[in-house]
Structure I
Amino acid sequence: MDRKKFDIHVQETNDSHTVFVSGELDLAVAAQFRSVIEPLLPSDKEVILNLEDLSYIDSTGMGIIIFFLKERSEGGKALSVQNVPQKIKKLFDLTGITRFLPVHDGPAATRADGV
């Protein structure tokens, strides 16, 4: 199996934190994912998960996103996803998460490092 390397990068603007997630988000990288997004929990800025290059997500990754969504919602803070690959969006739809998580399929935000 050709595993795509997991990568996560945060780009901050005046009004948001965009978290670019790529590769496979599973149990093996869950701690790394949490360590990057948890510091964003208290931020008043919108947090956007750009999933354009996410190739796979397992239940652990879904659980972290649901936890993050719940914590942000309880604090009255915005969280959304953008550029969700069709197979990931289908999983979000099947699990019902899309009812609570705004999905924006507009133009992709561009990473500052050009990747």
Structure II
Amino acid sequence: MANKIKKGDLVEVISGPTQERGGYRGKQGRVIEVLTESNRVIVEGVNYVTKHVKVGQSARGAKEGGIETHEAPIHVSNVAVVDPESKKPTRVGFRVEEVEKDGVTKTVRVRYAKKSGKDL
């Protein structure tokens, strides 16, 4: 399932509480990282968590630490790729095409949005 969503894709959160209730459903963002072993993705601006970091010294002697906020992973089943034409969530399909370059034909798998048929 994680192979349908790639780093850099624009995705929308399709489950969880709505934004009026403090959730992230309906919010769109770019995929920062894909964690294939746990079927999770990290989306920019979605699922913020606060992390308390212990104060330590850096190589220069500056003290670092405190409360940081950053994005936490979200399951891939809770996000959907955004259709480039309609800007709505869509499913992803694969199409096998023959591409000719310098007289050599190659078969290539192309990802496309199922709603509009546009390539991703």
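Values quoted throughout were computed directly from the atomic coordinates according to the rules given, and no laboratory measurement underlies them. Here the structure is a predicted model, which means the values were calculated and not measured. Cβ atoms are built from the backbone, for glycine too; each structure is taken alone.
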(message) Among I, II, considering only FRET efficiency 1/(1 + (r/R0)^6) of positions 42 and 98 (r between Cβ atoms, R0 = 30 Å, to 0.05), which has the greatest calculated value?
(response) I
(message) To test your reading of the models, identify which of I, II gives 0 for helix-only ellipticity at 222 nm (-39500 (n - 2.57) for each DSSP H run of 4 or more, over all residues; to 500) when calculated.
(response) II
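Given that mean projected area of the Cα convex hull in nm², derived from a single structure, equals 7.1, which label among I, II identifies that structure? Don't skip to the answer; put the middle values down first.
Numbers: I: 7.1; II: 11.9.
The value was obtained from structure I.
Looking at relative contact order in percent (Cα under 8 Å, 6 or more apart), point out which structure of I, II has the largest value.
Numbers: I: 24; II: 20.
That would be structure I.
In terms of mean count of other Cβ atoms within 10 Å over residues 74-81, which of structures I, II is highest? Kindly include the intermediate steps, with their values, before the conclusion.
On the way: I: 15.4; II: 18.6.
With respect to mean count of other Cβ atoms within 10 Å over residues 74-81, the highest-scoring structure among I, II is II.
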